[in-house]
Structure I
Amino acid sequence: MSLNAKTFAELLAATRHSAVHLEMRDLYAVGAEADDFETFLRTGTPNLDPARSFWPQWMPLVLDAVARGVVMRRARIVSEPVTDYIRYEHAITSLNLQAGEDVRWLPRRQASDIALPGNDFWLLDGKIVQFHHFTGTGDWAEQGKERTEDPAAAALCAAAFEAVWERAIPHEKFTV
């Protein structure tokens, strides 16, 4: 796996064992989800069509990784009561599960004694970290992604993710 991969898809394609993602924000306002989120706010109904929005790009990446034996886990730390965005995210998580990800949720109050990095991240094969940087309103920051192979950063992210994962509630049991 090369840190010099141009896209996350290339990084994930080179991943052999594990891909873990920790999300810690209560609001994301990234462009690919904007229309679906707005519709969800108006109707209360999520768009679960895997052929729409950002899913046609994401689902094949996950399906391919899982078929190669990569274990993909996603943990989300959320405030309670949850925001409208988290309600939306919870409603569409069935597509993450359908693709082969395992997803868990941790109420923020249960994460107070966990050492967490300052940003959301992906950790691939326990070695490469891709941090995600967002603006205060939840959109991608100008330098939205930062990658590192620093062993200390990877160790921090691995320990944080595993601590969250151990306490988190499986998607099927978490209600919003």
Structure II
Amino acid sequence: MVQSIATVSLEEFLAQPNIESSPAWELMAGRAVQKTMPTLFHSRLQNNLVNYINDRTDRFEAVPELRCLVPPHSPVPDIAIVACDRLPDEDGPFDGAPDWLIEIRSPNQSTLDLQNKILLCLSNGTQLAWLIDLSRQQVWVWQGDNLPLVCSGADILPTLSILPELTVDAVMAMTRRQ
């Protein structure tokens, strides 16, 4: 027996009062899905990476949990890095995909779901995407139409040329208290 899953439109989804609760809700492929509750290391890395990026560039802003509108989807990347001139002047969701997005995989989170979100954003203007896997101490990197690179250890990560060299080891060290 096949069960059908009710789908919801972007307009219906955005009208829901609970979508901005914590953790946030996303609309992917017509399904409303709540993000996974982050772990301590996930939260610490997210906070430290946002601060690291924002302290080193004034051309882009790193924003945690920014709701993006990529009709008919509404992804909420762990970190969205957006050129300052693309950010809205008023509060509300960001219209479009971020220039660079970072996802941090939590222990029980589906890698496939995260990859699907990354591919959606890449096909809608995102130039760079990282998927950080803390348990494997790896960062998967997508740029343009290229297949992902799997980086680890002293590998230098691409950063849209806005940051000094940053290695996987340095990113993993950001899970520790700064």
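Rule-based calculations on the coordinates, nothing more; no lab input. Since we're looking at a predicted model, the values are computed, not measured. Cβ atoms are built from the backbone, for glycine too; each structure is taken alone.
Can you say which of I, II returns -6500 when helix-only ellipticity at 222 nm (-39500 (n - 2.57) for each DSSP H run of 4 or more, over all residues; to 500) is computed?
Traced to structure II.
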Next item on the list: Taking 28 as the value of relative contact order in percent (Cα under 8 Å, 6 or more apart) derived from one of the structures shown (I, II), identify that structure.
Entry: I
Next item on the list: Given a value of 4.3 for distance in nm of label points 7 Å out along Cα→Cβ at positions 44 and 68, point me to the structure among I, II it was derived from.
Entry: I
Note to self: If mean projected area of the Cα convex hull in nm² is calculated from each of I, II, which structure is the one that comes out at 9.7?
What the structure shows: I
